[in-house]
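We did not get these values from a lab; they are worked out from the coordinates using the rules stated. Only a predicted model underlies this, so the values are computations on that prediction, with no experimental measurement involved. Cβ atoms are built from the backbone, for glycine too; each structure is taken alone.
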Structure P
Amino acid sequence: MRDSGFTEYLTGALAFDGKTIDDASKWTEEDLKSITYSGAMNWSRSDTKTAFESLMGDASNASIKWVYAEDDELAMGILEALQGGGIADATKTTFLGNKPFITGCGGLNELYEVLRGNSYQDIAGQLGGLMSVTYSPSMIQLAVQDMVDYLDGQQVQQDHVIACENVTSANVADFKAFN
């Protein structure tokens, strides 16, 4: 199961970096079941916008509080959907009234501009939180070097941990975005 480590951490059954989630933050089975929608967005902002509008086409989905987009480009598609007219106003009001959290990753300058307060503030101001998770280009460099070493017959370390950071409006100035 691709998400087993994630769900085990959220329920307190698995430690990360030597720590488990505190009791007050642990998820229940009901919380885990509330994660109801996942789809392939083809790394496309427009596909994500369309999919999110479709998801919100069922007003019962307006109670969703956490949205994880696998890339900042996809998170921007969600912001575009929320700013546009493809979601019923009542559903949008309910969704934003729940103060949802939207997380992307990658460091897209356009999302960093939202975090800096320069765009989409009418939407971002109604969210419970918006963030981007960094991932270092050194991850790719390390993977390529491991492959070269392996092909050269060398022993390769099995696990590498490269820290990621959450970029929010509070610390966005500390991070360099890309276009």
Structure Q
Amino acid sequence: MKRNLTIALLALVFASCASKGPKVLVTYFSATGTTKALAEELAAVTGADLFEITPVEPYTEEDLSFMNRQSRSVREMNDKSLRPEVKSKPEKPGNYETVYLGFPIWGNAAPNIINTFIEQNDLKGKTIITFSTSGSSDITNSTRLLKESYPDLNWVEGITLKRNPTPEDRNNVINTLKEAMPVKK
């Protein structure tokens, strides 16, 4: 009985401590699993909630063939007005102060599904920290384009995890992203 009471009291203490900090969401789109792995690691080390931006129509291997000019990904890169549908929205996005927004870089920009997510969720007043995965591009141009498209949002340029990272590279990316999170005063 005492043990159960102690466990219940500890659970209440931990729950009350957890709710006092700023609410953080790590949200991401991942076509191949690379960005997903980084997002999961980031959420674990920051204590953030995790949300996957999932397309209604999943991307197939053919869709992701950047060498095929008719592939879905290339069509989306060439027509920025296309908005792939997403399956769901995060619960109560208004509760978050900081949103990490992760994606693979396609054609030196965020995939159009990121625009769908932004346009379907009220992110005003939140700090949005970008992060990405890429074979060669860094995040600078992607963040610049997002800032131009959505100038009323508070953007913070994050960092890119490049192809074949070492454990040191991964740690550097995670630490850089943790440091980008605003400190609540």
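Quick check: 3.3 is what I get for distance in nm of label points 7 Å out along Cα→Cβ at positions 46 and 134, calculated from one of P, Q. Which structure matches? Structure of origin is P. Across the set P, Q, percent of Cα pairs over 25 Å apart reaches its highest value in structure P. Here mean count of other Cβ atoms within 10 Å over residues 62-69 was derived from just one of the structures P, Q, and that gives 12.2; the source is Q. Can you spot which of P, Q the value 2.0 was calculated from, given it is distance in nm of label points 7 Å out along Cα→Cβ at positions 70 and 150? Of the options listed, only P reproduces it. Where does the value 0.20 come from, among P, Q, when FRET efficiency 1/(1 + (r/R0)^6) of positions 94 and 166 (r between Cβ atoms, R0 = 30 Å, to 0.05) is the thing being computed? Answer by label: Q.
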